[in-house]
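Below: a set of structures, written as C-alpha cells.
The numbers here are math on the coordinates, done by the rules we state, and not lab data. All of these numbers come straight from a predicted model, not from anything done at the bench. Cβ atoms are built from the backbone, for glycine too; each structure is taken alone.
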Structure I
Amino acid sequence: MVADVQATPAFLATARAGTRESRLALATVLVSAAFFLGAAPFAKVQLASVPAFIPIYESLLADNDVITAILLFGQFAILRSPSLLVIASGYFFTALMAAFHALSFPGLFSPTGLLGAGTQTTAWIYLFWHTAFPVFVISYAALKDRDIVLNVQRARLAIALSGAAVLAIACTFTYVAVAGNNVLPPILENNHYSTAAFSVAVAAWSSCIVALVILWRRKPHSLLDIWLIVVLCAWIFDVALSLVLNHGRFDVGFYLGRIYGLLATSFVLWLLLIENGVLYSWLVAVQRDLARLASVDPLTGIANRRTFADSLDREWRRILRDGNPLSMLMIDIDHFKRYNDRYGHAAGDVCLRSVAEAIAGAARRAGDVVARYGGEEFVAILPGADLTVARALAERIVDAVRALGIPHVDSETAEHVTISVGVATIGDIRANRAGDVRQSVLIEASDAALYAAKKSGRNCVCVNSPSLGSG
C-alpha cells in the first residue's frame with residue numbers, strides 16, 4: 001500500500017524516453033516526411049483564397065500554444081527547473097506571435113491589417129516567429145541538464161518576469177516588422193514570394209536545424225525532448241512548404257505548411273494533456289491510499305482507534321435518532337507482555353495480526369466495526385445488537401482465538417493464546433436528554449466488564465450494564 005503511494009509517475013520533462021516512445025516519435029517524423037515529399041511537387045499549385053482559414057488556423061494555434069505554455073509553467077512551478085521555464089516561455093512566445101500575425105494579416109480585420117501593418121509585415125512576423133522559437137529550444141537544451149532548482153518564491157517571480165519578457169520580445173519583433181515595412185527586404189510581391197524570400201527562409205531553417213542537432217546531442221532524452229525534436233522537424237517542413245517551395249499565399253504550400261505548424265504545436269500539448277490525466281488518476285489513487293492508511297492500523301490491517309472513534313460517534317447519533325441498541329466489546333489478549341518477553345516482539349506482531357484476523361472474521365455482520373484500541377487491546381462496535389447477540393458474538397470470538405492454537409507456555413490461563421472480552425449494551429436512550437448520556441458510558445461499561453473477565457480467570461466473557469445517570 002505504501003509502495004503505491006510512493007510510485008509517483010514521472011513528468012514529461014523528467015521521464016526517460018524508452019524504445020517504444022522513441023520509435024513512436026520516429027514513426028511520426030517519417031510519416032510527416034513522407035507526407036511532405038508527396039506534397040512538395042504540388043506546393044506551387046494555386047488554390048482558392050479562403051479568408052476564414054487564417055482566423056481559424058491562428059486561433060487554434062494561439063489556443064494550443066497558450067494551453068501548452070500554461071501546463072509547462074505549471075510543471076516548472078513544481079519542478080522549478082529553469083529549462084522548463086525557457087520552453088514554456090517559448091510556447092508563450094509562439095502564441096503571442098500567432099496573435100500578432102493574425103491581427104496584422106491583410107483582409108482579415110481590415111483591408112491592410114491592424115497594428116499599422118504594411119504589405120511585408122505579416123511575412124516578417126512569420127519569419128521572426130519561426131526563427132526565434134528554435135532559439136528557445138536551444139536554450140532549453142543548454143539548461144536541461146544543469147543542476148539548478150529555484151525556490152518557490154523565486155519560481156513564481158521567474159514566471160511573472162518571463163511572461164513580461166516574452167511579451168516585450170514579441171511586441172519588439174512585431175514593432176520591427178511594422179516599422180520596418182519599407183526598410184526590411186521585401187518578401188512578398190503581389191502575394192507571391194520575392195527572390196529575397198529564400199534567403200530569409202534559410203535563417204528560419206538554420207535556426208530549426210541547429211536547435212534540432214543540439215537537442216539531439218543532449219542525451220539521455222526525456223519524453224519532452226523527443227517530441228520537441230518532432231516539433232522541430234515539422235517546423236522545417238512547415239517553412240519549406242510555406243516559404244520556399246511555394247509561390248505565395250493561398251497555394252498548396254501555404255495551406256499545408258500552416259497545417260504542419262498547427263500539428264507541430266499540438267504534439268506536446270497532447271502529451272501534456274495525457275500526462276495530466278495520468279497524474280490525476282495517480283492523485284486519486286494516492287488520496288484513496290492515504291485515506292485507507294489514515295483509517296487502518298498498519299500492523300493488524302483492521303481499523304485504528306481514530307476510525308473507532310468516528311464510527312462510535314456516527315452510531316451514537318443514530319441511536320439517539322432511532323433508539324436501536326448498541327453494543328460494544330472490549331477485548332484484551334491474556335498475558336501478552338509475557339508472550340512478548342518469551343517469544344520476542346516480532347512473534348508478538350504476528351500474534352497480534354492473527355488475533356485481529358480471528359476477531360474480524362467472527363464479527364461479520366453488516367455495520368460491525370473491529371478496531372485496534374491500543375497495544376494488545378481490541379474493540380468491536382455492534383450496531384443494532386442487543387446483549388444476547390453481543391454476548392454470543394463475544395463467545396464466538398473467544399472460541400476463534402482459542403482455535404488458533406498459538407503456543408503461550410508462560411500463560412497462567414492456558415497453554416495457548418487466549419483473550420478476555422467485556423460486553424456492554426445500551427438500549428433506547430431517547431427518553432434521556434442527549435446531553436445526559438455520553439459515549440464514554442459505553443466505553444467505561446465494556447472496560448469494566450473486561451476487568452471483571454480478567455478477575456474471573458481470563459479466557460472468558462463478562463457483561464455489564466452501563467449506568468445512564470448523568471454520564
Structure II
Amino acid sequence: MKEKKINLSFYLKRTSTKKELKKRAVYITIAFRGTQIKMSTGIIIEDPGEHWKSGMFTHPKFHEQNTKIIKIKNKILAYDATHFKTAEDIRNAYEGINIDEIPLNILEALDFGLELKLEDGRIGNNTSKGTIAIIHKFERFKLSKKAPNWSTIRNHPRALSRDIIGKFRKWLLDPSNGERKHVLKASTINLYLGTLGALYQAYYSNYIDKEPNLISNPFHGNSIKIDAQESTDRALGRAIDWEWIEKIEKLRYEPIAKNAVKCFGESVNKFNEKYRLTVLLLVYTGMAFIELGKKDVLEVNNSIEGPMLRNKRVKQGKNYMIPYSDKIANIIKDLGVLPWHPFIDQRLKIEDQKLYKSSYHLFLNFCKKLSKDIGMDEPITPHDLRHTFAMRMINHYGFSIRVVARMLGDREDMVRKCYGDYTDEFILKEMNEAMEKFRESENKTLESHQKMLFK
C-alpha cells in the first residue's frame with residue numbers, strides 16, 4: 001500500500017534570475033510509485049520574506065495563498081491512486097486531462113496517427129519503419145531538451161507550439177546533435193516535418209470532435225525553403241536515365257506452357273508482361289500509380305486539340321491532360337486491361353484498401369524484378385517513373401513548366417519544387433539558340449541601315 005500512496009511537497013521557486021527581484025512562485029512535487037514530477041500551482045508571491053516553512057506560509061497575510069495550497073493538496077490526495085501508474089498521470093488528471101479516453105500528449109498522438117494510417121492502408125509496412133524512425137528522432141530531440149511530454153491541449157501549461165517545432169527544425173540542422181556527421185538537406189528535414197505533420201493531422205481529425213481544445217497542426221508552416229538548385233538535383237536524382245527505359249522497351253516476358261501457374265487467369269510470364277507495359281504507360285504519361293485504380297483511366301477523350309487522356313487526380317482532384325500519342329496508344333492496345341481490378345470510386349476515394357495495397361505491392365515487387373532483369377543497381381519505384389516523365393518533357397522535349405504541370409495535374413510551383421527546374425544543359429542550349437536569333441536579327445538590322453545609307 002505504501003507504494004500506492006501519493007506524496008506531495010510544496011516549495012518556492014524564483015521567477016527571475018535577477019537577485020533584486022523578490023517574486024517567488026509556489027511549485028509542487030508529486031511523488032508516486034517511484035516516479036516524481038514537478039508542477040506549477042499558479043500561485044505567485046511578491047516577497048515571501050522569511051514567512052515560509054514546511055510547505056506553508058506562516059504569516060496571516062498569506063491566508064488566501066495558504067487556502068489555495070490546502071485546496072490543491074486535498075484535491076490531489078482525494079484521488080483514487082489505483083487509477084494511476086505514474087506521477088505524470090496524477091498531474092494530467094489535476095490539469096483536466098482524461099488519460100483513459102484520449103491520447104493528449106504529442107508522442108502518444110503521433111503513435112496513434114501511425115496506427116490509424118496503418119489500419120487504413122495509407123502507408124505500408126516498409127514506409128512505417130521509416131516513419132517510426134522519424135518519431136524516435138523527435139523523441140530524442142525532446143530528451144535532449146530535458147522537456148516533458150508536450151500536451152496537445154490548447155492553452156495548456158505544457159502545450160506543444162510552433163516555436164517548439166521550430167527548435168526541432170534547428171536541432172535537425174545542427175550536426176552537433178549527434179544524429180549525423182553532416183548537415184541534413186532541407187528536403188530531408190521537410191520530409192521529417194511533413195511526415196510528423198501527417199501523423200498529427202490524422203490524430204487531430206479523429207479526436208477534434210471529442211476534444212475541441214486540441215491545438216492545430218504545429219508541424220505545418222515550419223518547413224525550410226528548398227534551394228532551386230537542390231530541388232533540381234533531387235529531381236534529377238529521382239529521374240531514370242532514358243537508356244534504362246529503352247532497355248525496358250526491348251525486354252519481353254513471353255508466356256510459358258499452358259499448364260503453368262495461373263494468376264488472375266493468366267500465366268505468370270504474361271502477367272509480368274502486363275506489368276512491363278504498365279511501367280511504360282506510367283513513364284510515357286506521368287500518371288501516379290493510384291490513378292490506375294480508376295475504371296475510366298484509359299478512356300480517350302476527343303477534343304479540338306486531338307485525342308487526350310483526361311481525368312482528375314486522386315491526390316488533389318486537379319484535372320490532368322495528356323496528349324494521346326501513337327506510343328501511348330500502342331502501349332494501351334498491347335496492355336488490354338490492367339492487371340488488377342479498380343479500387344478508386346467516383347468520389348476519387350480508395351474504395352477497397354486491401355485491393356489497393358495488394359495491387360501496389362505486387363507492382364512494386366515486379367519493379368524490383370524488372371530492375372534486376374535490365375541490370376539496374378537501384379530498384380525502380382512508381383514515383384521514379386513520374387519524375388522521369390516530368391524531367392523528360394522539360395529537358396528533352398523543351399516543354400514549359402506550365403505545360404508539364406497541366407499534363408501532371410499539378411501546380412506550376414509544385415512541379416518546379418518536386419520535379420525540378422530546367423537543367424544547366426537545357427538552359428545553355430536555349431541561350432545559344434537565343435543568341436543565334438539575336439545575331440541574325442542584328443545582322444538584318446545592320447544590312448537594312450547600310451542599304452539606306454547607300455541609297
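At a glance:
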quantity	calculated
Origin of the derived value 1.1 (distance in nm of label points 7 Å out along Cα→Cβ at positions 371 and 387; candidates I, II)	II
Origin of the derived value 36.6, 108 (Rg and Dmax of the Cα atoms in Å; candidates I, II)	I
Label whose coordinates, when relative contact order in percent (Cα under 8 Å, 6 or more apart) is calculated, return 11 (choices I, II)	II
Distance in nm of label points 7 Å out along Cα→Cβ at positions 19 and 363 - highest-scoring structure of I, II	II
Among I, II, structure where helix-only ellipticity at 222 nm (-39500 (n - 2.57) for each DSSP H run of 4 or more, over all residues; to 500) as derived comes to -21000	I
Computed 40, 29, 24 for Cα extents along the principal axes in Å, for residues 83-154 alone - originating structure among I, II	II
Identity of the structure behind 13.4 (criterion: mean count of other Cβ atoms within 10 Å over residues 275-282, calculated), options I, II	I
